[in-house]
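> Dropping the structures in below, format is structure tokens.
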Structure P
Amino acid sequence: MSVLAVNEEYDFNSFKEVLEVTDGNLASNLKTLEKEEYIVVEKSFVDRKPNTKYKRTTKGLKAFENHLIALENLIKQQYK
């Protein structure tokens, strides 16, 4: 989600490259985000090759922001 929080869309191969994960691991995690409606999937062809792009949803961005707030609060509690 952090990649999609700062990018309008991202394709599968770019995700794989930047995150340095396997196809299976990435596909599994993206499927979970899609199931929760945090991302939407757009499939197309570019020069006869499949191209899958992912975009964040409003729900997904809000969930990510809430996650960051929760992490910040956890860190603040450790330093009280």
Structure Q
Amino acid sequence: MFAKKYHGLVFSFVMSLLMSALMSLVITLLHIGIRPGVFLDWVKAWGLSWIIAWPTIVAVSPIVNWIVKRLVQEDTLNA
């Protein structure tokens, strides 16, 4: 388990793994189709895409949070 202060890094790590895996799989299958060796091609593409994805998510998360804060309305209680 990680301390709460690492929430952002752990979130970005897991998000980057899942998103890069799914996106690289779809793109690999679209480009070369299902054939012998496709798994290895996908794993190579996934590795490269994850190397780009994780630092990108870490870098842009503050900007995305800033934008989302301005797009999402605060909850207000009508008593």
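Just so you know, all these numbers are worked out from the coordinates, no wet-lab data involved. Just so it is clear, the model here is predicted, and its values are computed rather than measured. Cβ atoms are built from the backbone, for glycine too; each structure is taken alone.
> Out of P, Q, which has the highest value for distance in nm of label points 7 Å out along Cα→Cβ at positions 19 and 43?
Q
> Going by Cα Rg over 2.2 N^0.38 Å, which of structures P, Q comes out largest?
Q
> Hey, another quick one. With mean count of other Cβ atoms within 10 Å over residues 3-10 computed per structure, which member of P, Q shows the largest figure? Before the final figure, lay out each step's value.
Values: P: 13.2; Q: 10.2.
Once mean count of other Cβ atoms within 10 Å over residues 3-10 is tallied for P, Q, the winner is P.
> Additional query: For the read-out helix-only ellipticity at 222 nm (-39500 (n - 2.57) for each DSSP H run of 4 or more, over all residues; to 500), a value of -27500 was computed from one structure; give its label from P, Q.
Of the structures listed, the value fits Q.
> Kindly point out which one of P, Q the value 3.4 was derived from, the read-out being distance in nm of label points 7 Å out along Cα→Cβ at positions 35 and 59.
Structure Q accounts for this read-out.
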